[in-house]
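Please find the structures below.
Laboratory data are not the source of any read-out in this text; all were calculated from the coordinates shown. Just so you know, these numbers come straight off a predicted model, no measurement behind them. Cβ atoms are built from the backbone, for glycine too; each structure is taken alone.
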Structure I
Amino acid sequence: MEFSAWQILLPTLVVLVVAVTTRSTLSALVGGILAGHLILDGTRCVAQASASLLDRLTSPTVAWVVLVCGLLGGLTYLLVRGGGMGALASLVGRHVTTGRGGLLVAWLAGLFIFIDDYLNVLLVGGSLRPVTDRLRVPRERLAYVIDATAAPVCLLVPLSTWAVYVAGLLEGCGMAGPGDGLAAYTRLIPMMFYGWAAVALVPLFACGLLPSWGTMRAADERVAAGGAVAPPDSPPEPETSETGLPDGSLADFLLPVAALVIGTVLSDTDALQGAVWAILAAAIWLGLVRRRMTAADLVDTTCRGIASMIPALATIVLAFMLQEVNTRLGLTELVIQSVAPRVSAAALPAATFLAVAVITVASGSFWGTYAIVLPMVVPLAGEMGIDPALTVAAVISAGGFGSHACFFGDSTVLASRAAGCNNLAHARSQFPYALLGGGLSTVAYFAAGWIATGGLLGPADTVPSKALDLNQKSINYSSVHAD
């Protein structure tokens, strides 16, 4: 069935309108999903939406997300209850006495916990929130810092889950030979301009060299006037925040986290196995070695940590459903068909970045968009006479931008949860900074495209129809991640 442009765009518009009017991410996603199913399925929209929900919940991808995020929530509670978080906060607090310093520590921590964006936001946010709260830093600021060092940092590290996944796609679309995907990905890192821009903007923001705008400025004024560090309608404080056991040591924090990182790396960057190893290490250390927690206390604390992630997980599951609606409607194909034939070779990298950025922000699909778009842009760039590597890097960068800027994206939702911040308040306050990074990246891709083609922007080249074959979806998208 063919759909008109307004039908394809309607679910995304509904999400935006409902989000602004209700200030509720869940309500906005439900509205967009129902609008999409009404277009797709007519009077059977409720039945099909229910079937989609069941299908999403039973898919390996969603199961992986639920398990990873749930177990990381359990691990966070164990670290707090066992005293490790308190010991870390005490250590940092002795050396960090300003809000600026607290945010810079969060930025540095985000640079080092690069294995996966989920691990990054949950660990950094949960660890440093007590410090920044004590220093009277608005939680919108902390949420922005940890979100900006999640997916953008993962783009720049060849050992991250993002790099491993994209490496497989590069092999599948002919950009790299079998087994050479990671090497090819590493060569693209200098051209992933959004990752570099997003990471570089954070210390400028933390040090006050980048001013507060819009909602972020309002958050600063709220706290300066003696208001709460958390915006209205933020999630309740974790129960363990005031019940951490006394006399905790830094080892109570470092050993489980080390098990998390090492377990993830040794399991081919599978964060699920890393989370299981971390909980086992925490249980053995706190229960058998340190004898600080009984078996019943360990189980109860872990379960409460898992339960604390339910609101965030509900948002992510609904985002999966919206992705499916947009896929069935053909949102990605609409954007690509609208942009690709109208650009020159020199403008192709920048236009690709902008098009994929729009897709990812509107749909909340980042890795899924990679699987659809990369097999298209490689032959397109080659036949337009520009190095495909630059255009591929633009696609990957745009996915990082989408993960950062999309208000119902997985890392956005988890960053707001980890920082104890209302999700919409976080998304609105960080959006101008994400746009700034996106604008700088667009300019960089225009400049790089101009240099690569050796001339000024000219009239659009003729695009061979085979380069726009929207049925080129041969990539096996079986990796388990949040889209």
Structure II
Amino acid sequence: METIAAISTAIGEGGIGIVRMSGKDSFTILKKIFLDAKERQIEIKDIQGYTIKFGHIINFETKEVIDEVLVSFFRGPKSYTREDMCEINTHGGILVVRKILEECLKNGAELAQPGEFTKRAFLNGRIDLSQAESIIDIIQAKSEKEVEASVKQLEGNLSKRIKEIQKQILEQMADIEASIDYPEYDIEEVTNEHALQTLLRIEEQLKQLEDSFKSGKILKEGINTAIIGKPNVGKSSLLNYILEEDRAIVSDIEGTTRDTIEEMITIKGIPLKIIDTAGIRKTTDKIEEIGVNKALKIMEDADLILAIFDNTRELDDEDKEILKKLKDKKAIILINKTDIQKENLQENKDIIETNKKIINISAQTGIGIHELYDEIEKMFQLNEIDSSKEIIITNMRHKNQIVLAKKSIEEAIEAVKKRYPIDMIAIPMRQCLEELGKITGENVSEDIINEIFSKFCLGK
């Protein structure tokens, strides 16, 4: 493989910038453009891994100094990619890091593709595919719990569990092969019973992994939370209070919010994507009508609905229409402006009959907000998500492969129960092994590998 180079830090002004190289010619290229503190070229044979040298990067042709730098050296296979690597730590800035990268490219390196350093770590056997995917999850994590889950995967916890399941399957297949090769010992009945117990155990283990995706989806994507209600009930005020900033315009004029406003917050370590929507009402204003229709669509797709009602007004027909839409939805009813206490909507028959949790709040003073957070935690069982200990599937690709693997095991169980010939049981078991192998990268196509690493940033 060719030697690759890329800028590994975000483009812009900063304390430091890093240009990274990996490949068999990394040190040869660096020798051309790096002078140590005594203005000498490095001796490649003397370079030791896990060392740092101070010096200057120079223009190879003009010998002009580009910047003073620290260069970190890593000798393969004890490096991120298992190849010879170096990282040039320079002053942060758009121009200087680009000039250093250009010198690397002019002297023999090729510009790395997105994720190519991590791809080489995978291809060279330092990490498996699920560990590689956890790296991008760490980079893109929106909450501490998602970071914890991704770090556990990077440490190989998911891979270990997959290998444990694969080992059980292989051991059972060995018993099946023995019964086929030595039929004179009449062990098929014993093998059938043993196979059934093993397959049921494997099915349960796969089900646990599949079920963990419910928590994993919350960790990765957050809870899509729609704030809905009529105009001027306090939707934007609630958003502003939760965010602790004036994100949405608050006005006495009805219909001020005509489009959605989306923000991410973290509650109990879990991300919530809160969406403030246009006030739901009948309107002749074409622009406002678009906002209302958009609000209804968001309401339909939301994981959680926060339905707000104004405690200073009696419920009208539009309020009641909103209450009807909460049926079969995860929703919390918020009675706002309860600090004013003109009505007692929490005792309203239409609200009570929804059988939804009712919380009295004030979007101005914060009354009831912590009770709201506690209810969200309870509703989504956030306190039961222990990403520091459990294996939690956060990746949709992994979840799909586990579903396929479980389906194969279910077919094998059905074959055992129907007393099919013992060799036919092995067919879906082999399929299960293949599906699980696609998680770790043992049996995955080049197209899938390329698609996964294309999601990475340059220099990673």
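Before moving on, here are some points about what is shown:
- Distance in nm of label points 7 Å out along Cα→Cβ at positions 368 and 448 derived as 4.9 - corresponding label from I, II: II
- When P(r) over Cα pairs in 10 Å bins from 0, in percent is computed across structures I, II, the figure 4, 16, 18, 16, 18, 16, 9, 3, 0 traces back to II.
- Structures I, II, by distance in nm of label points 7 Å out along Cα→Cβ at positions 112 and 200: label with the highest value: II
- Parent structure of the calculated result 17, given that relative contact order in percent (Cα under 8 Å, 6 or more apart) is the read-out and I, II the choices: II
- When distance in nm of label points 7 Å out along Cα→Cβ at positions 152 and 192 is calculated for each of structures I, II, structure II gives the greatest result.
- A value of -23000 for helix-only ellipticity at 222 nm (-39500 (n - 2.57) for each DSSP H run of 4 or more, over all residues; to 500), calculated from one of I, II, originates in structure I.
- Test item: distance in nm of label points 7 Å out along Cα→Cβ at positions 64 and 440 calculated as 3.1, pick one of I, II: I
- At a computed 0.95 (FRET efficiency 1/(1 + (r/R0)^6) of positions 216 and 376 (r between Cβ atoms, R0 = 30 Å, to 0.05)), which of I, II: II
- With mean count of other Cβ atoms within 10 Å over residues 32-39 derived as 14.0, matching label from I, II: II
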